[in-house]
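Multiple structures are listed underneath, in structure tokens.
Rule-based calculations on the coordinates, nothing more; no lab input. Since the structure is predicted, the reported quantities are computational estimates derived from the model, not experimental observations. Cβ atoms are built from the backbone, for glycine too; each structure is taken alone.
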Structure 1
Amino acid sequence: MHGYATPHRDETLATPGGLLDLLHVASVVLDADGRIALWSPAMEQLLGYSAREALRQRADTLLVAPENRPRARELFSQVRAGARWAGVFPLRCRDGGERAVEFRTMRLLDSEGKPHLLGLAADAMTVRGVERDLALSHSLVNQTPVGIAVFDTDLRWIGVNPALERMNGLPESALVGRRIGEVLPDLDVEAIEARMRHVLETGRSLLDQHTVGHTAADTQARTYSESYHRIEDTGGRVLGLAMAVLDVTERQQAAAEVAEARRRLAVIADAGARIGTTLDLDQTARELADVAVPHVADLAAVDLLESVVALGTVTPVIGDSPAEFRALALAVAPGHPSDVIRAADPVGELATHRASRIITRCVRRARPILVERVDERSMGRIARDESAARAFLAAGVHSYLALPLVARGSVLGTLSLYRTLNERPFDDQDRVLASELAARAAICIDNARLYGRERATALTLQRSLLPTTPARREGLDIVARYRPALSDVGGDWYDVLPLGPGRTGLVVGDVMGKGVQAAAIMGQLSSAARALARLDLEPAELLRHLDDIAGPLGDAIATCVYGVCDLNRGTCTLSSAGHLPPILATGDGTAHLVDVPGGVPLGVGGVDFGTVEVDLAPGSLLALYTDGLVENRADPIDTGLATLTRFLRSPSGTSLEQTGDALLNALRPQPDDDVALLLVRVRAPA
């Protein structure tokens, strides 16, 4: 790095505290006889002799040890003859010690032509230290990969090192004396010079300041990290500014890639937490669309094959045949016009798409299809019709990505992604991320499909096994209700059994477990209870036989309550196998739990069942039910029992049918467990 300055600036910079002061340069003048004629104060500091002690003394006698005097006299003769000499020579100090002194010597002539010798001297160790510092600075400046520049207080280049010459693509000679904007106009000159002025004015350094632009060395924009430092002399006078520059383009790109990778991992983690929270097909599709927007796209649509939605089966799309889809979910980033929402297939509606449409090709090939730049022609294969294509284009759709939802080797549908607000088109990294989301969601959707199919089968079996309950029996009004759980179907059942004149059997039971197996076991126990009731057995004995039957059914355990209403006697005899107690409401507005002797569930075996008999007066209401009616995760079961009891004290509605509906809607409008309910009211005599 070379210096640059005008003569005026040289004069200005020649102030105390410079390099000569750092070296403590001293001067001495010898006359033609080798006597000391002039002795500077710096020489006194260097050797300890005052001017009074040194002047008019022979230099070789005063300052040179005897063994070095021949060499000193030889050098003196050479310089007196006109030669110059520079080097290190040992001199004696006033304290008797010896010091190595570096000299620069030359001959001077007075007005009479007599020769004198001028010696400029400095401590040799001090000189060596300064030389080392200068050499180190030069080496660092010229060999470091960091670009270094020096500016004067007018923000003009004074010098640059080779690294910055390479970054700038210009030699130092093209920069010196000029300002940054004059030679590198494609940098953010205004910001750079504002920082430089701030450092010059305040003296506070600025570190790692980023600038984006390009120099003569590269036409592509690059990122530079700059640090600014004010330069002052030992007296505190501002001399200029130093700037260190690093090209951090690759580092910035690597950091951006790491940040993007972290963002993608966060999106995948978010998808794992938000997709598949339920086994509901529609909900899972909505969760997928909501994760895709705005993490990946501005508009996302989830369309499943109609066979998956309607039948729970997968019908492959082959050949040139069209495909039937049902739109299950649509998510749109805020700020979109309503036209773009209407352009997408309406959620819940069935749509038939021809073989040439991208959505159909996507499920047929089971591979993502990326349209990086959407134009009118490609939009014709994306939108369902010309009107939708115009709406999409008017909304700014410029990039499209269709991904198949593949689970267990079968294509269930597609995830369609659109970009409008985000100006960057989809790329391969977006495709990889979206494919990961689609793959995770497809498993959840397939689980929901399989569960829905099994639930439909279990519910069909459950309903087919439940009896058609007569609305009236002799002297009784009867209402039965069954409400399946929103999620898993269980093994709840009820039955009304005619036993003879004036006598009716009532059964409510609950098989522990869910799904088809629980429904099948329920059917076997229900059939057995119906057959045993024909033998006119006492309630406790009937439960004992059911207990024997439940044992061989594997791990099946069920609770059950069985009662016999005998209107001839005006009583109801009840027995329970670990079931919740019935509730008896009387005509005078009271209701209470019937204390049936506790028994163990069916299938446990080895325990006798107790019996209780209650009076059934005209107008009395007896309620038998399963735990799904009164039990929830938030409250203890006693709370549900108390609520049901209070409801039956003053039942809503004028008819038993209305009472049953009102009770279910009040206590369990959307149960998380099956509910079986049997209401029996004794009619008053005509």
Structure 2
Amino acid sequence: MIDYLPEDAPSIEAVDIMEQEFDEPVENARVMIEGVSITEALSYKQQLEDVDGVGSVTWLDDIIDVKVPLEMASADTVESYYQDQKALYSLHIEEGEEVAATDAIYELIGEDNAVAGEAVNTAVSQKMTGSESMYAAALLVPIIILILILSTTSWMEPVFFLVAIGVSVLINLGTNIFIGEISFVTQSVAPILQLAVSLDYAIFLLHSFSDYRREVEDPKEAMQLAMKRSFPAIVASASTTFFGFTALTFMDFGIGADLGLNLLKGILLSFISVMVFLPALTMMFYHWIDKTQHRPFVPDFKGIGRHVMKLRLPSFILLLIIIVPAFLAQNETSFIYGTGEQPENTRAGQDVAAIQDSFGKNIPMVLLVPEGDRAKEEELVQDLDQLTDVSSVVSYVNIVSPAIPPEYLEKSVTETFYSEHYARITLYTETDAEGERAFSLIEEVKETADGYYDETHLLGESVTLYDMKNIVQKDNTLVNWLTIAAVAAVLILTFRSVSIPVVLLITIQASVWVNLAFPYFMDTPLVYVGYLLISTIQLAATVDYAILFTENYNHLRKDMSALEAIKKTIDDKVFAIFVSASILSSVGFILWMTSTNPIVSSIGLLLGRGALLAFLMVVLVLPALLVILDRVIEKTTWKANFYKGK
């Protein structure tokens, strides 16, 4: 996630400066070895240093002379690295080497010892992405096939659907090679999401084809008519999704562009596949559809519209009741900006707990200040050491001595603390990597340092997450408004109306707000990347239901009254919308259940719940709005030509 922060983020600029000025990077992992003497601990340190991908290892011998009895050193200093025959090492694992290095460390230390940290979290995410994606797909495809079999009257139609979209998914995955690299979040989410979102296009086309087969004898003519009939609905559906995902690419936080670009390619490829490949495939093998016909497994929904419309007034009142609290609640949800804590039932989660039980929380933070004024530096270090939640401060002035000029000592002693232009001060904090306490401490450190120097730079995992919080909160407003504007523009062009886009957006946006309000009422924090992406993805993906419903209603409204048109639309379209929503919901819930990555899991839960909420809003609330606002819609729609009879 850090790689996707913009280059001008303060923490990224600080990292760039430190890499230019200092050879020793910030630690990103901790290793705890139990039951060792000082001599054995030093031996383990050497073995850790020899692991490929480990750039540096810091232990007690780097701070004090371990040949001198430990009782003569500061107890706080010693206990930060060694206590009860347990040694705690701070490591830096090089970027790109996380998986190989952590695997080698696990092999070295065995089951009874522990390793944790930012690099471990990265390694776990990278290792699980591929296997979890395959596991999710293995669960999902049979479920989708079952849903499609229940919704069609041919054993072969589901195969045609999946082949047409599956081809576009594979091409999309293959074209990622031209991008160079993609996020593990994108790798986990994009292929499955593309399949779920664009399966509707194939369903629209083949259902139209089946309808026209009953009216004309020539299959070729039936396909031509089906393509002409379904093209507007597919274009409108693809356009809302396409432009909704385009909004993600405007995020400063690069994960949005990464996922957005992949989904844009996917939607475009799916559209081309459905309009070019699927008709050709169907024309070649349509007789397979004829030979594999079966009776409908699901009864028709005739008459359900009459029952739903009895609820139109309660549905409208319910919308009025929930929309404002849902909007306010989703703004008050507490967020996680990183990947969160590792699950307790995993090795990574158990190792974190073991290290914290013995040595407490210990998140490093590096402060860079102009080099030169030792007295000012000493005062700053003393002030920093007094801050709540700062367990220790490591700098030249309190580890060596402010009285000894650095130039009198060997470079190996001073290079950790001084470069040509900067002094490096390392703080060890007792907070979590993120949260109110961690972010408040960052602000305190900045304020304290700025009181001494005009130029200061702060970096570390907590600082990066603090920047992430500030950047993605700005992104949220931009992306939401861009999505709404893009979808509204498509809806205006599709329906040639001012009021219909408002009605459709209120319906779907209300489902988004209710979905995002759940974590607030359940008092559970939400991964912010999931929140940011789902507010766009749910709107872009589920507005298709409202388009399909309203387009059919408008067509019928030209020949019958509003109430009759809405009843028939519910009878005709509720099952098709349910099929689409159940597929998208299945995708979400399976991602939630199968992924150990909190970001992917969070997106999955929100997507699964959001698709069901959108379905309920379209079936219960949208009909009520269309009937209640019928006169307004007629007057604000170009060439509405609504039926005037009673």
Structure 3
Amino acid sequence: MRSTTSGLRLLRTALAAALVLASGAATPGAASAQAAVTYRAQYHFTVPDRWMNDPQRPVYINGKFHYYYLYNADYPTEVGTAWRLATTTDGVAFADQGIAAPKKTNANHDLWSGSAVVDTANTAGFGAGAVIQLVTQMDHPTNGSGPQAQFLWYSIDGGRTFRPHGDAPVIPNGGRRDFRDPKVVWDAERGRWVAAITEGDRIGFYTSPDLKSWTRQSEFASTYGVLECPDLFQIRADDGTTHWVLGVSANGRAAGKPETYAYWTGSFDGTAFTAGSPVPQWLDHGFDWYAGVTWEDPAAPLDRRFGLAWMNNWAYADTTPTRAADGFNGTDSITREIRLKHYADGYSLVSRPTSALASHASSVTNLGTIQVNDGLVPLAYKGTSYQLETDVSWTQLDNIGLQLRVSPDGTRHADTGIYHDYSYLNRRQTGQPDPNGPRGESHAPWNPAKTTAHLRILVDRTTIEVFVDDGRYVHSSQVFADPADTGINLYTTGGSATFANTKITEFHDLAQRPARLLSGFEGASYDPGWTTTGSFTGTGPLPWYLPGMVGTAALDTFAGGGDPATGTITSPPFTVDRNHLHFLLAGGNHPHGSPGETSINLVVNGQVVRTATGDDTGVLKPVDWDVSDLQGQSARVRVIDQATGAWGHLMVDQLLLSD
């Protein structure tokens, strides 16, 4: 994915007349400024600061999903993205872990989309369990531009930090204008890796035994513009048959289709994908479900997957009130559970919010059954972040739906419902990112013979996601309603309807706390406030390569005289305000308290409360201290080297506080 550069007219005439509602659209301007509240989502993932765009497919490591995404710390003054990491156990609550693959690390500048895999069998030679990243960069760009190619990065610390495997691409460009977003999967049947890479209006398929040498095998062409962010996976349908799915972010506007995640079901023989139909289906019919990724559920890898997407659109990517109000631009959809279902007209993916969402509920309000007779009925509930479920039934009518985020005077609202042969989500009557453009109301097919519908609607501070019935059709769009607009109305025109089992669920605030880097040891001297004694007085981080290091330097007590050097290096005091302290460690194995120790220690109130030592190697390995019991206390990190013989030094890098 590229790096950033900076039919229902909802209430039809009959309803508008009956409700006497204004038709003017609102923008999040002066009225919003009067409401001193945040636009940051309450239960959706948001970037801690600055800019986020494409999600990268999460990988499962040591009981947690490692979720990477494109992040620009220099937004809005400079373009260019890195890979940032957040971890999660359930796909709902995330913990920020900081930047995993920094931009400007090698000659190829920033990192675009790609995919990470766990190399269990050590096919790439970086060690069993190394996390390998195949990512698009520009091949030695000049004046900020260069041919797109695929590069290999690797991690030997469980996917927390990555280094580039040189500056040369493992899959060169070959003269293509668009060549990006490699999605890598393991082909167990043939014992090799497969990469799907977008090449303009087609997807190329490549194979490799080792993630380093690749052979182009075939291509799959489409008619949906420049494709991005491909997806390839196998899944078992509800009738027991197994199918391959090829997905891609595509622009279907010219054909009257969405600009989200298109997919084909079919077969894959290890070299080529064959679609069951030339016409794709769409996983979301809204305007803001782009760069979507899916990943397998470890508990049922063939039967269901998870998925999420960037809730934005390149047509208006920088148009959001979150930047001014909260200092960020980037919100993701809710994580979905995705299955394949057999219908009379073929196989389709169905999705619903992940079941883990329920475990984060803070309250449930049952509103029971509500009858609406050709008009509007306000609900006895107000809010900006919630889930609403209802079972709607009717005999005959023209239009049925809900007004969401209704203003006190009734002039602003976003509407969702069913009109004749389509479901819809309309955001024209409230603050929205495309006020003068065509992206105001989304449509998805509906069988007009049906007279019942289950609606599950997720509303957060700047987003609405509508799941219709079993989730074959979904609408996801940004809606920048005024924070003071909290009402909900039910409505019908041309008949009556019953809204049964109507239930509102609220959720805890799941906003992640940003990780805090105590020191990356990148300067010629230690960061301000660090103190040194003994042989280390006047020294600084050493700028030489250590396997697993982040950046170009690390703390190494070899400075100041080699193995015989002794003394301490101590951080300034800091408040323990996260649950974990992470760092990378190598060097001598001499525990704290033993003669000639080489140790790193966490000191609170003069006492050593955590300690670690090396393993007599020069390979930096991850250490994770749980410091949740020390919250709010002042602490220091102290490195002690009293060893003078073999492996008489210690190496430390990337001290990071995170949840």
### Message
Given a value of -500 for helix-only ellipticity at 222 nm (-39500 (n - 2.57) for each DSSP H run of 4 or more, over all residues; to 500), calculated from one of 1, 2, 3, which structure does it belong to?
### Response
3
### Summary
Rg and Dmax of the Cα atoms in Å gets 26.9, 89 when computed on, of labels 1, 2, 3, structure 3
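Supply the structure label, taken from 1, 2, 3, corresponding to distance in nm of label points 7 Å out along Cα→Cβ at positions 172 and 484 with the calculated value 2.7. Numbers along the way, then the final one.
Numbers: 1: 8.7; 2: 2.7; 3: 6.3.
So the calculation was done on 2.
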### Query
To which of 1, 2, 3 does the computed value 0.5 (distance in nm of label points 7 Å out along Cα→Cβ at positions 236 and 500) belong?
2
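From which structure (1, 2, 3) was mean count of other Cβ atoms within 10 Å over residues 92-99 calculated, if the value obtained is 22.1?
Values: 1: 12.4; 2: 18.4; 3: 22.1.
Clearly, the read-out refers to 3.
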